[in-house]
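Read through the structures below before going on.
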Structure 1
Amino acid sequence: MKTILITGASSGIGAATARLFLTQGWTVGLMARRADALRAVAGDHPNAHVLPGDVTDPAAAEAVVSDFAGRAGRLDVLFNNAGLFVPAAAIDETAVDDWHRAVAVNLTGMFLMARAAFGVMRAQGGGRIVNNGSISAHVPREGAVTYTVTKHAVTGLTRQLALDGRDLNIACGQIDIGNAKTPMLEALDAAQRDAGGDGVPMMAVEDAAKAVLHMASLPEGTNVLTMTIMANGMPYVGRG
């Protein structure tokens, strides 16, 4: 039975991905800070392992990865998904504390979880890491300096892991998701509509989860380095 550890699994893309992988027969580790929310996602599924922890804590990252690998027998895939938005603002109006929070979760958390997983995968002879980037890893959204910068940095992490893992049978890829329908995006949509805008084009979050499943299910020796999946109505390419 294949195994995957998912960070940020208590809601949104992480929760949808965890549910999909459980239906596909995977053993799934669910990591986030809120144990009660994780239990709600896991339900009573026998292959779900609830693993509360904070990705920004080095000791917690190591402990959760080690715990799950021990329970499941190995760690085939890490879906490095945890991330957050901070209030939108121009850089001179962005609170320094918001910058530190975004870097801690969106970048340092990714590094710490990848670091712990990489060590386990090296010891077992291989594995796969899928980092959740974003459309913001390519083009910015207005007033999102913290999110844009951290997601661009995730691309650098992905490429470095793909290189360093190449001779160790550790594949690393990045999924760049544009506007999956989650509570976080629904709040942004509501804010835009309240301001007189047209709202945010969104796609079903389950479609993002299916894309992660595709990347995770590839055979050894095959890797999707980057995948962009997005709501078709997003103004991402071309001229408006």
Structure 2
Amino acid sequence: MLRSEFDSLLDKTLSPNRFKDYAPNGLQVEGKKEITRVVTGVTASQALIDAAIDYKADAIFVHHGYFWKNEDPRIVGMKYRRIAALILNDINLYGYHLPLDAHPTLGNNAGLADAIGLSNRSGLQTGVPIEDSIGIVGDLINGPMSAVAFQKRVEEAVGRDVLFECVNDRLIHRVALCTGGAQGYIEQAVAVGADVFITGEVSEQTIHIAREMGIHFVAAGHHATERFGAKSIAKFLAQEHGLDAIFIDIDNPA
């Protein structure tokens, strides 16, 4: 597939123009004109680039790319080494941030919701369509469950232990979630009537808010909750578009 065709495919699929983001979405570093082998991952770290070089990839697709707002614009040090490796190996780098969080079937939030088992889904932001919402609210498919059982389900979904703040004996049925560093959305989760809010990270004040507002809270890991989108994109590119695409997980405990 030509790079121009690949660009159009990703933009058509993920609709980045719908979002006001913190970094450019789409092609960030230009490489080969022809794309056959693609590596997807969470973050464009040196380890992922090295793995893509070993795989002889023509392109890398990530959730966390480069050129974030307010970062040092100079290409020096770590940034230089990463970008130099991409250029020397003629590898295209694609980054999609909020569009990959929000996609209703391929996104990070959708993937976590699938893994937990949520139905009757809507956007976490009131009045915002689910395809434009940074977050999902839905009901457990099999009905209410205890906090202990729900914690186990989340841990199975993300493949790791999680921080679970159980604030009362309230059963869990309605779930709000937003992957990554979205702990600031906890009050929106309360506003939509959720019994629990799941995200990747936790701040000191988050626990106090959960306790005082009576909502269970789960911090399941920024990296762990944001593997879903990159995995789905690899599968989408391979099964629907015939590319040699694989997801490579560079472990990160955060």
Structure 3
Amino acid sequence: MTRRKLIAGNWKMNGDLAALAELEGIARAADSAGNVEVAMALPATLIAPAVAATPGLAIGAQDVHPAPRGAHTGCISVAMIAEAGARFSIVGHSERRADNYETDADVKAKATALLAGGLSAILCVGETLEQREAGKAEAVVTGQLTASLPKGAAADWLSIAYEPVWAVGTGRTPTVADIAAMHGAIRATLRTAIGADADAMRLLYGGSVTGDNAAALLAAGDVDGALVGGASLTAAKFVPIIEAAAGLD
């Protein structure tokens, strides 16, 4: 099955209004990238101005709260990001799981809220270096996926991002064979969970993706795109990743 490549950027806690100028070059690359979808997960403060500046680019959030409203100081709901113009949100990023102690149940609730609100989700899973070296990587990742997967999971609104925790922002990456093997395990787990629609769901790789390694990573089996952190902050670094994906189309 042919799945449209998705290249998603995650600015994390970076960026300001001046930085939105970078989106103009990214939007131009997205327009000429053929059958490649480009999405940008921005700080909540930048969602509305980014949507206004680049209406053709898919803009999203980096996290949401599962409740529609309430006494949740500092949090943001699905309806709030939708009102700002967001089309999707990341959920379960390794930094949220580690720094904010989010559980698989938390991630599942957030993905469920996005579905109820009519938005898409990129659901992240990944293992630590200690878990990989102990030979537990596949069990950890597929276990996270099974426990985080929301009811109603389907390819038309949900993508899965595999991000080995030890590769995020470190410059280290697994081998292409390791990535393909993990994505294959994720696909098999999805087939068990949701049936034939698993073959249409996009699986992204995230972890020190650059313009130099993007083509090789994106050509790996069952890799349908990338979730990109630091390299998404500038058009100069992000556009080559988009172009690498387009070259594989």
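Distance in nm of label points 7 Å out along Cα→Cβ at positions 76 and 196 was computed and gave 5.3; which structure, 1, 2, 3, did it come from?
1
Thinking of 1, 2, 3, which structure, once Cα Rg over 2.2 N^0.38 Å, for residues 60-139 alone is computed, gives back 1.20?
For Cα Rg over 2.2 N^0.38 Å, for residues 60-139 alone, the value 1.20 is produced by structure 3.
Only the coordinates and a few stated rules stand behind these numbers; no lab work does. Just so we're clear, the structure is a prediction, and the values are computed from it rather than from any experiment. Cβ atoms are built from the backbone, for glycine too; each structure is taken alone.
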